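I've put the structures underneath this note.
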Structure P
Amino acid sequence: MTLSLPDASTHSSPILDLAGLTLEVNHLGRGVRFYGQVLGLPLLHLDETRQVAQLGVNPAQTLTLWRPVTRQANEPWLAPLRARGGSHVHYAFQIRPEDLPRCRDLLTAHGLPWQEINLGTPEAPDPTLYFFDPFGHGLELRAVNRADPRQPALPVPEEPLQAQPHALPVLGLREVALAFGDYGAMTARLPRAYGLALAKEQPDRDFAQFTLGPAPEPDGNGTPRRWLYAWDPQVGLADMLGGDHAHVTFYADVAAVAARVRAEGLPCVAQGERLAARDPEGHVFEFRPLP
C-alpha cells in the first residue's frame with residue numbers, strides 16, 4: 001500500500017541540518033595530510049584495513065575520506081546500498097568574514113590556485129573563495145554572519161575546532177552540491193521521498209537550492225543555514241561540477257524520513273538510530289538524530 005504523505009513545500013521538513021560528507025580519494029594518507037594541514041581538521045578515526053579516515057569539522061560535523069578497495073565496503077552496514085564516497089564533489093565551508101584576507105594568503109602560501117567570485121551585489125558584496133583539493137573536489141570558503149536570524153539547528157561555532165597558524169580557519173560545513181541526470185524528476189523526488197525543503201530554482205539554469213532546515217528560506221549573504229544544491233550535469237562557478245554517487249549525512253527526524261523513503265520504495269538500511277537510503281541517481285543519503 002502507498003502512504004499518502006504531506007507536501008514538503010507546505011509542511012515542516014524532517015531534515016534538520018547537515019551532519020557530514022564522505023569523499024572518495026585515491027590516496028588516503030595524502031587526503032588526511034591535505035585536510036589536516038591545509039584546513040586544520042583533526043583526525044578522529046583511521047581504519048587502514050577499510051581505508052577510511054574521519055576528520056572533525058566542528059563538534060557536530062565531520063568530513064570522511066574513503067579510498068575504494070576491491071570487493072570491500074568502506075562502511076559494512078551500507079554495503080547493500082553500494083555506497084561510495086563522492087567524486088568531484090563541490091562543497092563549502094563557513095568562515096568568519098574577517099578571516100577572508102588571511103584565507104587568501106594561506107591558500108597562496110600552500111601553493112593552491114584560487115578564484116574569488118562576488119556572490120553578492122556592489123552594495124552588499126559577498127566575496128567567496130574557490131579552490132580544489134588534490135582529488136578534484138571543489139572547495140569553497142563562504143563568510144557567515146553568526147548574528148543572522150536564519151540559524152541552523154546546530155549553531156556555527158565561534159572558533160575553528162583546532163586553530164592552527166598555517167591552516168584555513170573553517171567553522172563548519174555550509175553546503176554540498178550534487179549532480180542529477182534527470183533534473184525534473186529530482187526536484188519532485190527530493191521533497192517527496194526525503195522531505196527536503198525546496199527553496200528556489202534559478203530561471204536561467206537547472207539549479208535548485210534545498211534548505212537543510214524545517215522550511216524553505218532564502219539563501220544569501222551570510223546566512224548560517226546549511227544547504228543542499230542540486231543541478232543537472234554542468235560546469236558551475238569556478239569550473240566546479242556537482243558530485244557523483246555522493247554520500248551525504250543529514251541530521252533529521254529519522255522516523256519521519258523513514259516513512260517517506262519506504263513509501264517511495266527506495267532501497268534503505270538501518271543501524272541503530274541511523275537510516276540510509278540509495279537515491280535512484282546513485283547518491284546515498286544517511287539520516288541520524290541530532291546529537
Structure Q
Amino acid sequence: MAKEHDAILWGSAGDDLEGSDYSRLDERYGPLTIRRAYQRPDDGIPKSWKASNAGSDVGKRASCWSGKPDMGDVASGSLDERILGFLRSIPKSHVAFVTIWHEPDAKLKNETFSLSTYKDGFRRFCRLVKQVQGEGRPHLYTVQIVTTWAGTNPSKGRTYADMWPGDDLVDCYGADGYSHVGSKKSLWGPAVEFARSKGIPWCVPEIGYGDKGSQDVSWMNDQIDYMTSTPAGGKHTRCAFACWFDTAGPISVPTPGDERAWIKAAKKASRDYHFDYTRFAL
C-alpha cells in the first residue's frame with residue numbers, strides 16, 4: 001500500500017464553482033480525490049468554509065481553495081478576525097490547501113495590486129493559517145499558486161523569488177501550467193527547482209491544453225509521467241496533487257473536456273494512482 005508521502009491526489013476544476021457538476025466529472029475520469037475551487041473577488045472572505053465554494057467537498061474529497069479578498073485590507077490586518085473565523089470553520093479532519101489571489105504574477109502585470117501589497121497581504125494570510133494550524137489542524141496547508149509562465153519567462157518584479165512571502169510560511173508550491181507553454185521539465189522545471197530550493201513539495205492546481213499549439217494526447221501522458229516521478233523538496237516523493245482545468249479559460253480549452261482520448265488518459269491516471277485522501281499528508 002502506498003504511503004501518504006508517496007501519494008498524488010488527482011482532481012479537477014469544473015464549470016460550476018460550487019461543484020454541482022463534480023459527480024459527473026468523477027464518473028467520467030475519476031476517482032477524483034481533490035477539487036480546485038475559488039471565490040470571485042466580490043465574494044471576499046466567506047463567512048464559513050461551509051458557505052464557501054469548497055464547502056461541498058467535505059466528506060467527499062480534499063480541497064484546493066483560493067479567495068480574492070481586497071489585498072490592501074488583508075495587508076492592513078482589518079480582515080484578520082474574518083479570516084481566522086473562516087479558517088477555524090474548516091473541519092479538522094478535512095484536507096485543505098488554501099491561498100489567496102492565485103497567479104499573482106498575472107495580477108501584478110495588470111496592476112490589480114502592487115508587489116509590496118501582495119507580499120504583505122499574502123504573508124499575513126499565511127501567518128494566520130499557521131496560527132490555526134497550531135490549534136490542531138494537521139490537514140490544513142498553505143499553498144502559493146503561480147503560473148509556469150512566470151518561471152519560463154521571468155520578468156522583473158514578477159519572478160518566483162520576487163513573489164515569495166518568506167520562508168516557513170508556504171507548505172506547498174503550486175504552478176498552473178498549459179500545453180502552449182511547454183512540456184515536462186521545460187514547463188514545470190523552474191517551479192520544481194524553486195520549491196526544492198525552499199524545501200517544500202510542489203503541486204499543480206491547474207493543468208490543461210492551451211488554445212494554441214498541439215493537442216495530442218501524448219502531452220497529457222507526458223505530464224502525468226513527469227508529475228508522478230518528480231519530487232521537489234520536503235518528504236513528498238512526487239507532485240502532491242494535480243487538477244485538470246476542465247472549464248473554458250481565456251488561454252485554454254476544457255481538459256479533458258469531451259475528447260475521448262483525453263478522458264481515457266485522465267481516467268487511467270486517477271485509477272493507477274488512486275489514494276485515500278483522508279490518509280494524505282505532505
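We did not get these values from a lab; they are worked out from the coordinates using the rules stated. Since the structure is predicted, the reported quantities are computational estimates derived from the model, not experimental observations. Cβ atoms are built from the backbone, for glycine too; each structure is taken alone.
I have 19.4 for mean count of other Cβ atoms within 10 Å over residues 26-33, calculated from one of the structures P, Q. Which structure is it?
Going through each structure in turn, the value belongs to Q.
Given 1.2 as the derived value for distance in nm of label points 7 Å out along Cα→Cβ at positions 18 and 154, which of the supplied structures P, Q does it correspond to?
This value belongs to structure P.
Match the computed value -4000 of helix-only ellipticity at 222 nm (-39500 (n - 2.57) for each DSSP H run of 4 or more, over all residues; to 500) to one of the structures P, Q, and report its label.
P
If Cα extents along the principal axes in Å, for residues 74-201 alone computes to 40, 30, 23, which of P, Q did it come from?
Q
A value of 18.1, 59 was computed for Rg and Dmax of the Cα atoms in Å; which of P, Q is the source structure?
Derived from the structure labelled P.
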